[in-house]
1. To test your reading of the models, identify which of I, II, III gives 37, 19, 18 for Cα extents along the principal axes in Å, for residues 146-185 alone when calculated.
2. Name the one structure among I, II, III that helix-only ellipticity at 222 nm (-39500 (n - 2.57) for each DSSP H run of 4 or more, over all residues; to 500) of -6500 was derived from.
3. Here distance in nm of label points 7 Å out along Cα→Cβ at positions 242 and 258 was calculated and came to 1.5; which of the structures I, II, III was it taken from?
4. Matching task: 7.3 is the computed value of distance in nm of label points 7 Å out along Cα→Cβ at positions 74 and 394. Pick the structure from I, II, III.
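Please treat every number below as a calculation from the coordinates, not as lab data. The shown structure was predicted, so the numbers you read here are calculated from the model rather than taken from an experiment. Cβ atoms are built from the backbone, for glycine too; each structure is taken alone.
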Structure I
Amino acid sequence: MTTRIAICLLLFFVFAESQAADLNPQQQNAKAIFKQLIEIDTTHSSGDTTIAAEALAAHLIAAGLPKEDVKVLAEVPRKGNLIARLRAGKPTNKKPILLMAHLDVVEARREDWSMDPFKFIERDGYYYARGIVDDKAMASIFIANMVRYLKEGYRPNRDIIIALTADEESGTHNGMRWLVKNHFSLVDAAFAINEGGGGQVRSGRKIGNGVQAAEKIVANFELEVTNKGGHSSQPRKDNAIYQLSQALVRLSAYQFPLMLNEVTRGYFEQMSRIESGQAAADFRQILTAAPESGAVARLSDQPMYNSMLRTTCVTTLVQAGHAVNALPQSAKATVNCRMLPGHDPALVERTLREVIADQQIALKRVRDPQPSPASALSREIFGPIEKLTQQMWPGVPVVPMMSTGATDAVPLRGNGVPVYGVSGIFSDIDDVRIHGRDERIEVQAYYDSLEFLYRLVKEYTR
């Protein structure tokens with residue numbers, strides 16, 4: 001081991017000895033790993049996921065995982081990825097399962113927070129830090145549970161792979177996309193467990209344990225108008241800014257058709273049982289062959305539901321003009337589309353051209369979508385999740401979900417590996433702090449997830 005890893009382990013054990021007595025040994029170990037990981041800078045601008053990957057690798061090797069089954073891989077020095085494999089107890093034809101999380105976190109400024117965002121802080125029943133939920137909780141849990149399996153001498157009926165990656169947040173290609181492209185055999189699996197799901201709490205009551213089985217697909221388009229321009233003292237009707245603006249207004253008024261898939265249909269079915277009143281009635285309506293226009297309108301007025309019901313395209317950047325006293329010679333806009341799985345990108349592009357309805361506006365695709373089909377809602381996957389949810393949180397339903405954002409699941413789903421976002425981490429749906437100020441996780445929720453994922457992986461591998 002390198003000197004850097006040895007120092008990390010020494011600091012880890014010093015901290016672990018000072019843990020509170022009310023935590024059991026597994027929880028103490030997980031908390032110490034969690035704190036260590038949180039306080040390693042893994043931001044894109046100044047951080048180093050290689051340091052984090054090596055520190056976590058050291059825990060697995062110290063617990064008895066053979067060194068040849070623990071790899072830190074990086075194309076870029078500061079962008080390391082950890083791949084670790086606990087091998088099956090005996091030869092098997094079963095494909096592995098993959099446990100995936102990302103090590104990098106979004107930027108955070110001290111002046112924007114009420115505390116240091118890169119210190120592990122416990123206060124009023126919560127842990128606070130940047131990345132505390134997204135996604136270092138799951139990363140630390142997977143490592144802590146792997147250590148527990150090793151200490152128990154657990155022999156799974158198939159290999160268990162952990163992949164902790166770089167660059168999920170930055171959008172560059174040094175993480176899971178790079179691994180899939182260059183080292184696919186190391187992450188190829190029957191299925192993967194990922195972020196993207198999670199439990200929902202409203203007014204202190206757990207209302208559902210979400211499982212992400214699909215996510216929308218990103219495609220960016222650029223619209224541009226060019227013009228010969230001129231002096232601003234002699235304006236003309238063919239103004240590039242006005243011409244582009246009129247097209248963007250037409251785009252803002254357009255809605256793609258309502259389209260449900262297996263995952264969103266399952267989501268609205270479950271939510272119709274969880275909710276009551278008008279919301280429940282609207283969820284039931286949206287599932288019918290010809291939903292009432294009022295139900296569609298009410299759900300479409302809510303950004304989250306609207307994004308689940310249809311492909312969306314929205315203008316996110318505009319650049320125009322070059323001088324305060326000159327007519328604009330160009331006007332350019334970026335349109336960010338989030339397409340439903342299975343929605344033909346060519347059809348989306350054709351629809352944009354029809355909505356813009358101006359042949360003088362050039363439209364080009366600047367980010368090609370990567371195919372990412374929805375993962376099947378199979379009993380093999382959902383059965384154990386439902387069983388454990390009822391054991392740990394009786395009466396809480398399991399709810400299939402489609403993320404309107406994107407995760408590292410995209411390249412895996414696009415290469416035939418089904419991915420399911422499930423963590424067992426419950427949080428308040430009215431107090432979402434991921435990527436925001438004072439990101440936090442409830443202390444009990446972290447340890448509940450630790451136990452939930454420990455049991456879930458065993459359910460899939462025995």
Structure II
Amino acid sequence: MITLEQDQLKISFPALADELRRMTAGELEQVTSRLMAEDRASAFASLVESDRRYSSLNEAQMRGMQEKLLALTPDRVREAILREMGRPWFLDSQSRSGLEATISFQRTLRIPDDGKTYPLPPGLGLFPLCHVDDHAEKVPASWLKRGGVMLPIYQAEAVWLSFTSGYPCALKVGTGKINAVSGQSWTSLLSQNPQDYVILPEQPWLDGYCVEQGYIRQFIAMPLGEGYTAEEQVTGSGDHGGVQLQIYPLKAKIYFEQSIRPEFPKALIDILLHLIPSPRESQVLFAAPVALRAGSNIVEETRSVLDMGLGAGGRMRQEIFKDVRPLNAWDTTASSRCFVHLCNSVVWRQITGHKPPHPPFTAAVYARYGLPWFDYYRDDIEAVPGSSVLKKLKSVYQIAQHKDEPSLLKQEPVEPTLIIQYGEKRRPDQVREWVE
């Protein structure tokens with residue numbers, strides 16, 4: 001299920017959550033029965049022996065705690081188990097926060113296409129998104145057929161995709177029916193040879209086409225029909241444009257076995273502190289409930305002005321992380337798919353009645369003020385090798401030079417000074433900078 005909330009796409013999987021809920025409820029009953037059958041006196045003796053705080057208990061206090069244990073009910077044990085586990089979010093049928101992926105489109109700097117490799121530019125705010133169906137009378141019939149959402153973008157403007165997910169997912173990203181990771185034609189299937197998707201939550205963002213291991217070419221919006229887009233370079237025609245997204249969750253059974261079952265307590269001693277008073281308290285500790293986790297169709301005639309696709313821009317350092325799971329770990333029966341139409345900002349107001357965002361400032365202006373750039377590095381995940389197809393793409397600036405019209409796309413080189421490192425470690429060749 002896909003929803004649009006605050007200019008972000010929210011993808012959730014209610015059926016998968018129901019399946020996780022059933023498996024967890026079944027395991028909860030089994031563990032409760034097993035813990036109820038344990039020798040409570042032995043469990044309490046082990047706790048007293050391992051926790052020095054209990055050494056000061058007098059005989060009456062010891063007897064009182066033992067009586068509490070003898071009076072245990074299955075309901076109290078279940079409650080203690082859930083508190084120990086942090087109350088799994090999916091046990092609440094109204095919650096979807098854990099089993100939800102979020103995808104947003106970020107405005108950003110267009111980095112120079114000057115042969116240099118740049119760090120990641122900043123996000124300059126979300127692109128506004130709206131439902132295509134809300135403007136059915138003013139968008140092309142082809143847009144209505146594909147459905148989805150649309151966003152306004154200027155010619156030669158850059159964009160990057162931001163991802164968050166509380167649940168493992170495989171996400172395919174296509175631009176004009178060309179896979180942005182593998183360079184292959186779009187299919188609804190997943191492939192690992194070559195890998196044609198990114199893995200969430202490990203992959204926090206995607207800024208462009210994967211051209212080499214550790215390097216991408218920035219996504220740049222250009223009109224269809226002029227030969228700039230990756231779609232036109234690879235297929236010879238610009239029939240689709242836009243961005244296509246398809247996401248597949250990890251199979252519920254695999255997630256349960258790897259991430260949920262190991263969290264259940266193994267013995268009664270693991271939950272005793274939720275069942276008896278602490279040495280300094282005279283009443284049973286039952287904390288407050290734990291919060292759940294985490295007019296006429298004015299555009300058909302101006303189709304070439306309206307429709308935008310993505311071409312390749314400057315070179316940037318970014319890894320696309322390799323999936324170490326087997327391909328059959330992903331649930332291809334539960335996928336969600338969305339088409340994101342790129343609407344030229346020139347006609348956005350005519351369609352929606354809303355003013356498009358102001359054009360972003362240049363990388364040179366940004367760098368002049370010493371503002372930060374970014375890098376994301378992890379040495380615990382291998383990067384995919386990059387696509388030989390995408391490596392052959394001509395950049396939008398190279399095509400503009402060939403057309404003898406480079407003025408729109410020309411940018412002066414910049415020197416990023418402050419690079420902020422994300423991830424668990426810095427790159428081996430990077431010196432941590434002093435930031436006051």
Structure III
Amino acid sequence: MPTRVVILGAAGRDFHNFNVLYRDDPSYEVVAFTATQIPDISGRQYPPELAGERYPQGIPILQEDDLESLIAQHGVDLVVFSYSDVSHEHVMHLGARAVASGAAYHLPGGETMLKSSKPVISVTAVRTGSGKSQTSRKIRGIVAASGRSAAAIRHPMPYGNLVKQRLQRFESFEDLDAAEVTIEEREEYEPYIRDGAVIFAGADYAAILEAAEAEAEIILWDGGNNDTPFIAPDIDICVVDPHRAGHELAYWPGEANFRRANVIIVNKVDSARPDDLETIRGNIAAANPEATVIEAESQVRLEEGASIEGKKVLVVEDGPTTTHGDMGFGAGLIAAQRYGAAEIIDPRKYAVGSIAKMFETYGHLHDVLPAMGYGEKQQRELRETIHAAAKEADVIVIGTPIDLARVLELEVPSVRVFYDLVEVKGPTLEEILKPVVA
């Protein structure tokens with residue numbers, strides 16, 4: 001009798017863990033995935049085309065809230081935790097629910113990392129919004145300048161048709177349009193394309209890695225949230241955010257990244273408080289004293305020729321960073337304050353539909369509007385919220401890394417914010433990468 005398994009997920013790590021650990025092992029039977037964090041991803045199915053011949057009907061994706069009834073209904077023996085950027089307390093509350101219902105509880109580790117035939121540089125973080133993407137983009141630029149070819153592989157965000165999203169390769173904005181990606185996906189893919197790079201993503205990372213290896217000399221793993229790498233790295237970089245000092249020892253699996261990394265980047269030192277920086281330095285010394293440490297600024301700038309001085313502004317920020325990432329601000333608000341905005345508009349009174357519900361869920365938000373857009377309906381509600389708030393604002397400050405005005409076809413004045421990683425203390429990334437690039 002195989003061990004009956006439920007995998008707790010959020011449309012990403014859960015699918016990878018299944019593919020690597022359980023899909024082809026007859027000693028296990030996965031009876032369901034559960035879903036949380038991301039709107040409207042439950043009620044779907046992990047399709048038979050991806051689940052394999054042992055699952056001709058596919059595998060249902062159900063609500064995490066129903067965990068106890070799932071365990072009882074299917075005689076579940078093992079609950080596998082498979083998503084990221086949650087507190088240790090959250091992880092263990094779910095463990096307690098599983099154990100109280102009669103199942104064992106498991107946190108997969110390094111056994112889920114695929115092995116590459118090419119050198120691998122991984123970029124992870126202790127929390128979402130720490131600065132992984134700007135770090136990854138800088139690394140890709142360094143590799144490209146050396147004359148070597150690099151392929152970026154992004155953490156999965158398969159929120160649509162999973163069969164179509166098995167293996168995705170993006171080289172142009174037209175590729176993104178054709179794939180009907182969400183705003184959250186665009187935030188990760190578009191900056192690479194803007195820099196002339198190719199990025200891979202999807203649901204089946206064995207196939208994705210094989211495709212990336214076929215056209216690149218170096219693999220760059222660009223992690224999502226604070227998840228661990230899907231591919232075993234040769235250079236293991238973890239980005240730490242001093243605006244959330246202490247979180248590096250309090251969130252899963254960010255603490256694992258923090259303790260495992262051989263390079264730690266303390267980002268945003270230009271906008272962090274000195275006591276928070278000292279907390280980070282002390283925690284590095286205690287938890288990972290052998291790591292090479294780089295301190296860096298996240299330099300914020302407005303698009304060329306733009307000015308917001310003396311203006312009323314509505315600030316739109318990266319969605320995941322400001323929602324489940326627990327940040328009350330991002331690059332957009334920092335830019336608004338630094339470049340002399342006269343007033344920051346509170347977006348809550350203009351929010352509609354799922355955007356209004358989002359503000360109820362994340363009560364720490366009041367000065368910024370997260371760019372939530374996990375589907376057409378939510379994108380319409382985001383656009384409606386922005387247009388309503390624009391009646392009070394002079395300009396929209398867009399702190400997301402994409403051209404949101406183009407995606408939502410905004411009819412109001414907007415200014416984009418860009419941010420770049422600049423090392424200010426410790427070795428440079430060029431020096432760190434020499435062994436791989438050479």
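1. III
2. It traces back to II.
3. Matching structure: III.
4. II
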